[in-house]
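So, here's a batch of structures to check.
Readers should treat all values here as calculations from the given coordinates under stated rules, not as data from a laboratory. These numbers come from a predicted model, not from an experiment. Cβ atoms are built from the backbone, for glycine too; each structure is taken alone.
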Structure 1
Amino acid sequence: MYQTGNLVKELTEKHGRERKSLIPILQGIVEKYNYLTDDAMVEVAKELDISAAEVYGTASFYTFLDTAVRGKYVIRVCKTITCSMKGKGEIIQTLEDMLKIKVGETTSDRMFSLVETNCIGWCHKAPAMLINEMPYTDLTPEKVVEIIKGYMNK
């Protein structure tokens with residue numbers, strides 16, 4: 001588990017202690033630690049003087065604010081109808097076979113997490129995925145294998 005005390009204070013100093021600061025603060029924690037613990041969300045609630053339930057509700061609504069331990073590389077596969085029609089299922093199957101995990105899981109070495117997410121803004125080049133912040137589009141199973149091999153060799 002990580003300690004967020006100083007980070008939450010730094011982020012509230014930077015973004016303010018108003019309700020509108022909640023998402024930037026949560027994003028800052030995820031950027032540093034890759035996910036939000038219950039303790040971190042309680043700390044944020046105290047700093048912003050809002051309920052922990054409101055913080056958790058916000059965090060759990062947005063798929064990019066992970067509330068579970070994630071790997072170093074979070075693979076987010078778009079699950080829109082466009083990506084589904086253009087072969088998202090094959091992409092998911094390739095990733096699951098290659099990483100030996102299912103959607104929603106993280107590899108035992110915490111290198112990769114595989115999740116599905118709502119539109120990532122690349123439907124015009126479907127199927128698409130993000131690995132952390134890097135988009136990959138016009139995917140094929142072969143392309144996915146090459147991309148993941150590249151990350152495995154980093």
Structure 2
Amino acid sequence: MDTPELQIKFLENGKDLPVPHYQTTDASGMDLYAAVKEPLSLEHGEIACIPTGIAMAIEPGYEAQVRPRSGLAIKFGISIVNSPGTIDADYRGEVGIILINLGKNPFVVERGMRIAQLVIQPVCKANVTVKDELSETVRGAGGFGHTGH
């Protein structure tokens with residue numbers, strides 16, 4: 001399997017933060033760090049875009065998916081609104097993480113805190129065609145719990 005290259009550029013607000021990296025040998029995601037200037041408190045239900053202080057270049061044919069950290073989710077109810085967030089191969093702006101506090105208590109985001117995971121995935125593009133009719137299946141249009149579970 002080919003290993004795609006991920007190029008990271010530190011922006012002025014992130015130069016003192018760690019390079020995103022895998023915490024263990026078999027980890028699928030690398031941590032992203034908060035580049036807030038000062039602690040930022042998220043109240044219950046509040047949403048904020050947290051800067052990471054980095055921009056990146058991903059090889060064509062790949063995307064970066066931004067996912068919540070399970071530890072923040074279980075301990076504090078912190079998640080990512082558009083999870084997984086997608087960073088396209090042609091995007092060169094600062095990576096921002098749209099956090100939401102689903103927990104009962106305020107949560108403080110501090111500089112250098114690990115706030116999300118970044119997973120690199122191949123992209124499969126579809127050829128889109130418009131049809132007047134679609135093929136029949138046993139399921140048909142059943143959805144959203146149609147099996148009774």
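Starting from the value 19: which structure in 1, 2 was relative contact order in percent (Cα under 8 Å, 6 or more apart) calculated from? Derived from 1, not from the others. Of the structures labelled 1, 2, which one yields 0.95 when FRET efficiency 1/(1 + (r/R0)^6) of positions 7 and 119 (r between Cβ atoms, R0 = 30 Å, to 0.05) is computed from its coordinates? Computed on structure 2.
Assign the value 1.3, calculated as distance in nm of label points 7 Å out along Cα→Cβ at positions 47 and 79, to the correct structure from 1, 2. Numbers along the way, then the final one.
Numbers: 1: 3.0; 2: 1.3.
Considering all the candidates, the number was obtained from 2.
One of 1, 2 was used to compute helix-only ellipticity at 222 nm (-39500 (n - 2.57) for each DSSP H run of 4 or more, over all residues; to 500), and the answer was -14000. Which one was it? It would help to have the intermediate numbers written out before the result.
Values: 1: -14000; 2: -1000.
Going label by label, the one that fits is 1.
Taking distance in nm of label points 7 Å out along Cα→Cβ at positions 23 and 87 for each of 1, 2, which is largest? Intermediate values should be presented prior to the final figure.
On the way: 1: 3.3; 2: 1.8.
When distance in nm of label points 7 Å out along Cα→Cβ at positions 23 and 87 is computed for each of 1, 2, structure 1 gives the biggest number.
Suppose you compute distance in nm of label points 7 Å out along Cα→Cβ at positions 39 and 63 for every structure in 1, 2: which one lands on 3.0?
Values: 1: 3.0; 2: 3.6.
It traces back to 1.
Comparison across structures 1, 2 (criterion: mean count of other Cβ atoms within 10 Å over residues 71-78) gives the highest value for 1. Supply the structure label, taken from 1, 2, corresponding to percent of Cα pairs over 22 Å apart with the calculated value 45. For percent of Cα pairs over 22 Å apart, the value 45 is produced by structure 1. With respect to distance in nm of label points 7 Å out along Cα→Cβ at positions 95 and 127, the largest value across structures 1, 2 is given by 2.
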